[in-house]
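Pasting the structures here.
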Structure 1
Amino acid sequence: MGKCTSFTYPLDPAQQSALLQILNQGNYRSATVEHAQAAADGEDYRVVLYNSGKCLVQGKGAEDFVLFVLEPEVLKGAGVGYEDVLDPDALRPRMGVDESGKGDFFGPLVVAAAYVDEPLVGRMRELGVKDSKSITSDKRMTEIARELHKGLGTQRYTLISIGPAAYNRLYAKMRNVNRILAWAHARAIENLLDQVPDCPLAISDQFGNKSQVEKALMAKGRKIELIQRHKAESDIAVAAASILARARFIHALKDMAEKYGAPFPKGASAAVRAAAIELVRKREPNILLETAKCHFKTTDAVLTQLNLTRDTLGPAGHILSKTAATRGKPSD
């Protein structure tokens, strides 16, 4: 397993004093960093103590500094290298479930479920698996997803991709984003249980009452323990699912761009609205039903800019109006 090259710790006043004393010794070269009480370079690493009390250690030699200096002399406790002792559940067989595309106007809603056990946790740590939101490069996201696919194989993860047209039909029927999420999470769990029937636990982020997912599960899925919690992406199984889901979402946007010969930006920003306006101008209003989640308020902004109303989307236009269903709003 490769060494970690970046560590961050909040230090109390006594710990800050201890670290400053260490850095003032002759083994470190002083450095200048903005907003820092002190900064120093060691062999293959830099230590920065910010005015806020945050300590940042980065570089190839960062882990050795944490193991042999920071933990014993400042933190007075062991953590690095003992993650599995401190958190025995980290190696427990389980599946993580996460989604991508919920807050994106264009493209599908993708839900992934990924199974992990002790050997797989080790492989994922080597890959640097972490929450997809912290991976800013689409290229890097795709690379990690490809490696996850190799490591998990097709039998230990599953993807549910709901394209815009199908998503709009589901929303018109369910009238609530969380119900759609619950249905998709349940399908992902059920599909993965077909491949890993003995999986005892499923973990996902908190997006609503977990009873919605439990009710959507079929007979075999109701036997699994379901845990929903905030910031579930800190669990490596959920982080793996988030990467797989986001990579599929990114791929879907690229496919749409090739199909329609137009850009499909992520999110729901002004750039997204501009792209949608141009798309409708070149084609017709109904193109939004095929490419976008039409209950987003972005739809109204686009139509208003073009002096159109939801009537131009046909009967589904008003059913998908945000004002017609205010619960389960996406973060747009």
Structure 2
Amino acid sequence: MSFMTKILGATTALALVAGGAAADGHGASPAIIYDLGGKFDKSFNESAYNGAQRWADENGAEFAEFEITSDAQREQAIRRFAEDGNSPIVMAGFSWATALDTAAQDYPDTKFVIIDMVVDQPNVRSVVFNEHEGSYLVGMLAAQASETDVVSFVGGMDIPLIRRFACGYAQGVAAVNPDATVIANMTGTTPAAWNDPVKGSELTLSQISQGSDVVFAAAGGTGIGVLQTAADEGILSIGVDANQNYLHPGQVLTSMLKRVDNAVYESFAAGVDVETGFNVMGIGNEGVGYALDEFNAELISADMQAMVDEAAASITAGDLMVHDYMSDETCPVLEF
């Protein structure tokens, strides 16, 4: 892979991943802007990058990309890509909403895509996920794998979106073992909570001291510390967003897949014709799910898999409803 750099202001740069001509026939190449934490965070951003790269590899095409290092760069990055004619411009993460809502109005002919938040502009595609559904599935697996009847959750920034993960997880645990205990902790209340593996480790150790033998991390880069500590202490962990099973083979029970890669891939594939408006990705359209591969195959029995797959089918059919914390900011089985 080769990289061509464009200067953004005096001190930052936009990189264009080269592989061929723009693929949409209109002379425009797509762009992606990652959230804080960098594109190789082994979680949310990296999943977004993987979707963009898959599109580029399959089409012999190119895309522009940029990794912000501060919130102050958000609107500037959006505007520079728009001025350069990139379309669609994909933003990974809910924190882009304010900057995009402002900038999109000035570029009505440019298509924008935001992942994890809704921006009500006519040229914006808003992609959100039913994280509570995927979290329910991994909660079921956690309850089946636990030997102590105590499992736990480490979230990143304490916001309704992350509480949605925790609530879905707790519901899945309760469906298998109503007597199980779910311990839930958040890392912090600022964006720094997404990239604090030391704090993630400390929270995990505290949860282990309370009896947890399975921990689910939904905390971005902080989760790397959670998974590492779980492996060091001999308990199971559950990854998030990207498939993180490979990080600690045989010690990561599964990963709650949030197919950010599919959202980016589909947006890039549509090009300037990407459909705007509200788009929901859940179990039924492979937006969320759980990971099963050679790294965790020995941890997931046939009975465990059958139970979870049956639940997934029921959710898709509408026969099983997982309560969404964000619908009313309550959780029937977990107190925050």
Comparison of 1, 2 by distance in nm of label points 7 Å out along Cα→Cβ at positions 45 and 93 - largest value held by: 1
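Matching task: 58, 41, 38 is the computed value of Cα extents along the principal axes in Å. Pick the structure from 1, 2.
Values: 1: 75, 48, 34; 2: 58, 41, 38.
Checking each candidate, the match is 2.
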Which of 1, 2 leads on distance in nm of label points 7 Å out along Cα→Cβ at positions 37 and 285, largest value: 1
For 29.4 (mean count of other Cβ atoms within 10 Å over residues 213-220, calculated) the corresponding structure among 1, 2: 2
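To test your reading of the models, identify which of 1, 2 gives 13.1, 43 for Rg and Dmax of the Cα atoms in Å, for residues 237-292 alone when calculated.
1
Any read-out appearing in this document is the output of simple, stated calculations on the displayed coordinates, not a laboratory observation. Note that the coordinates shown come from a computational prediction; the quantities given were computed from them, not determined experimentally. Cβ atoms are built from the backbone, for glycine too; each structure is taken alone.
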